[in-house]
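Multiple structures are listed underneath, in C-alpha cells.
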Structure 1
Amino acid sequence: MYVIKSDLSNSEYTPRGADSEIIYSHDPEVIIVGPSETGKTLAACWKLHTMMTKYAGAQAAIVRKTYKSMPGSVLQTFGKVIEGAPIEIYGGERPEKYLYPNGSIIWVGGMDNPDKVLSSERDVIYVNQAEELLEAEWETLTTRVTGRAGNMPYSQLFGDCNPAGSQHWIRRRAKEGKLKLLYSRHQDNPTLYTDDGVLTVRGERTMQTLQALSGVRYKRLFLGEWATAEGAVYDMFNHNDHVKVRNPREFKSFGMAIDEGYTNPAVILFIGTDTDGRLHVFREWYKRGQLQSAVITQVRRWYVRKWVNKIVVDEAAAGLIADLRNNNLPAIGQKGRVLDGIARVQNLLKIQGDGLPRLTVDPSCINTINEFESYVWKPEKDEPIKENDHAMDGVRYYTFGMGMPTGVDLVGW
C-alpha cells in the first residue's frame, strides 16, 4: 500500500485495490469501473494531479460528455485534491484550465464543445464518466495522446465509469484487448471500509442507501454489473434472445433505416426480412459530425449490388429524402406516432410461439444494442426520454415502412 503526498501541498492519499492500480497504470487506454462510491473519481483525480506535479510542462485535459455536468462533479473532487496548492485556476467557479507552477497545464472541456481539448497534442487525457461517451468520441481522444506532446515518458487516455448496458463499447473494447479495464470495489474506498475491512459509520450509511436501490440501478451501482437500464422502453430485449449472427441467404428482402443527425449521430441500419417476416439488423453506421453527402455516400455503398429495395427515412428530413432520390436511391419518408412505433417494435421483440422473436441484431451493431438497453421512459410518463434513441428512431421508422416489394440479388455478400 502506497501513501501519495503531493509536492504542492500537505495533502495525503492512500489508494487501495483498483484505485491504486489506476494511479500506477501506464497502459495507453485504461478505465476503472465499479459500483457507486468506490473512490474511482478521487483516484483518477489524484493520478492526474500527481502526473502534473511530477512532469514539468505536461499537457493534460479533463473531459466529460458535456461541460455543464463537470463543475458540480469531477471538478469539485479535483478541487479538493489540489486544495492549498499554488495552482492558478482560470474560469472561477467554471474552470477552463489549471496552471501548475512547473509549467504543466490541465485543460477542461466537454465533448459537446471539445475545441480546447482537441486543439493540440496532450500527454494525458482523463475522461470522467466514460460510459457517457460514444466509442467514436473515445477514439477521437486517442488521436490526441499519441506521444507527440513529448512532455512525459508515456502518454495515456484513462477514465472512470459506472457500468452501463451489457453490450456497452467499453466492455467490448476491453474484451478485444484495446483497453485495460480495472474493477473497483466498495472496500477500495477508505471512507467506507477500514484497512481491516470493517465498515465505517459513513460506510454503513452509504451501503444501506445503495442496497435500497432497485432494478438495474441496484445491479449497476451496488453490485457493479453491466446491466440494462431501469425503466427501459424495450425491457424484453436481452442478449441471449435478440443478439445473434444470421446468414443473409435466409432473407428474402433488405432495406435501410436512416435517422438524420449531425450534432447527434447520423444512423444507417441495414435490415433484412426473412421468409417468416422476421427482421434482423445486419449492420450499422453510427457517426457524429457527418455531412449529408457522407450519409448518401454510405447508403450508395450498401446499395451498390441492389440488395436494398427500400430506404426508410424520417419524413421530417425532406432534404435528405430528396437528395437520396436524386441519387436514384429509393427513399420513402415515414414517421408515425412514437408510441405506435414503440408498440410495433415491442411486439417484434416478444418471443413468439416458435420460441423466437421477430427482431434480432447482429453482435457487431454495438450502438444499436446499447440503445436497446438504454432507451428509457420519462418518470411517470408514457413518453421516452430523448436520449439513446437514434438507432431506436430508425428501427421505429422501419416498422412503418414494412411491406414493400421483395426480390434481391445476394451475389457477393
Structure 2
Amino acid sequence: MAISRNTVLAGATLLIVGGFWALPTAQNLYRAVHLFDEVRIVKNFRSADQLGAISVMTASTEPMPYANATSIELPEAFMFDRQALNTEQFLADSWTTGLLVIQHDKIVYETYSLGNSESTRTISWSMAKSFISAMIGIAVDEGSIASIEQPVDFYAPELKGSGYEGVRIKDVLQMSSGIAFNEDYGDFNSDINRWGRGFALGSPQDEFAASLTRGAEPGTLNHYVSIDTHVLSMVLSRATRKTVTQYMQEKLYEPLGMEYDGYWLIDGDGKEMALGGLNLTLRDFAKLGSLYLHDGALDGKQIVPAEWVAVSTAADAPHIQPEQDDFGYGYQWWLPLSEDGEYMAMGVYGQYIYINPRNNTVIVKLSANPHYNDLSYIPSSDHSHLAFFRSIGVREAD
C-alpha cells in the first residue's frame, strides 16, 4: 500500500511548530524551537492551549463517568517481531502519559505518568480525524450532507478549480483524494511545511486547500494527505452551518457525557485544526471508542448511525485493504489485518484509540515520545503497539 510512516506523521505537527513563530513573546518562540525536546515534549503536549487561539467545548451537563470493575494486571511481557518485550519497559520507553483499558464498558486498568492525571487534556494529533469522520456520519444521517458520493466542492465551492474539484466526499474520507501532496517534514519546500509556514503567518487553511492540485485519479490510490481532513471539516461546517466546535458540542460532546472541557486549536481565520488539534482527557477520548464499540449507540440512543460505524471501519476497495505489514484505511480509521474486526485511531508521537469488538475492549494510550520519528526504535512502531494491545487479556464481565 502507498502509506509510509513519514506520511502517517499527522499534518498537525509542523503546523503547531510554525504557529509559534507568529506569537509575540521570546518565550513562545523558544518553546517552538524546542517543542519536541525530551525535556519539554510532555509538558508541551498537555499545554497546547498556550500555543495560540483555541475554541472550547464545555463539559456535558450530564457527565457520564465510566464505572470501575475488578482491575486486571498487564502482561509482564508480550511478543513482537519474534521477541519478548517487557511491558513496563515498553510503556516507559514509549513515553506513555496515560493508559486506559475498558472492557465490558468498565475501567479495568488506568494509569497516568510523567505528570499527567485524570483531568489532564492532551493533544490528539491525528486521532482527531476519527472524530471528524463521526460528525460527517451524523451530518449525512440528518440530511445536512445528502450523500458522500457528492463532490466536496458542492459544499465548499471555493475548492472549484483546485485538485479537489469533483472529488467525492467518500474518496476524501478514505485518504484517496488523488491530491498531489508531499508530507515530508525533512523537506523545507514540502507541501506540509508550506502549509505550516502559511498558518504561522495567518493564511487561511481554506485557501491553502484550494491551492492544491491533482496527482492521481481519485479513488484509486491511498495517499495520506492531512489536508483531506481539513477539507472534510470545510464540508461539515458549510453543510451544517456550524463550526466544528459547535457541531461537536451538540452532536458528540453533550450526548457522550464528556466529563471535562475540551478544545480545538484554531487557525488565524478561526477554523479548527481538524486534522489533529483536538485536546481531551484520556477518558473523554475513550468515549468515542466506546460509542463505536456499540455501533454508535449509547444507553439505547443512536448517536452515530450504526451503518456509518460499519462502513467507516471496513475497507471496501483494493487500494485501502490491510496487508500483513501495513494498515488498511476506512473513513479516517486505521484497519489492521485482523480476524477480530479491530480498528484504531492513531496520532503521531504515540496516541491511540484501539477497539476490539470481539473482545469488547477499548484501549486508549497517550504518549509524548520524542524518538517517534526513529523508525528503528521499536517503541515508536504502530505495529508494536498493536501487539501490545492484543496481549492484554480479557476478563469476565462483572
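Tell me which of 1, 2 gives 5.9 when you compute distance in nm of label points 7 Å out along Cα→Cβ at positions 59 and 355. Answer by label: 1. Looking across 1, 2, the calculation of relative contact order in percent (Cα under 8 Å, 6 or more apart) that yields 25 traces back to 2. Each of structures 1, 2 was scored by mean count of other Cβ atoms within 10 Å over residues 147-154; the highest score is held by 2.
When Cα extents along the principal axes in Å is computed for each of 1, 2, the one that comes out at 74, 45, 38 is 1.
Taken together, the values in this text are just the output of simple stated rules run on the coordinates, not laboratory data. All figures in this text were calculated on a predicted structure; none of them were measured in a lab. Cβ atoms are built from the backbone, for glycine too; each structure is taken alone.
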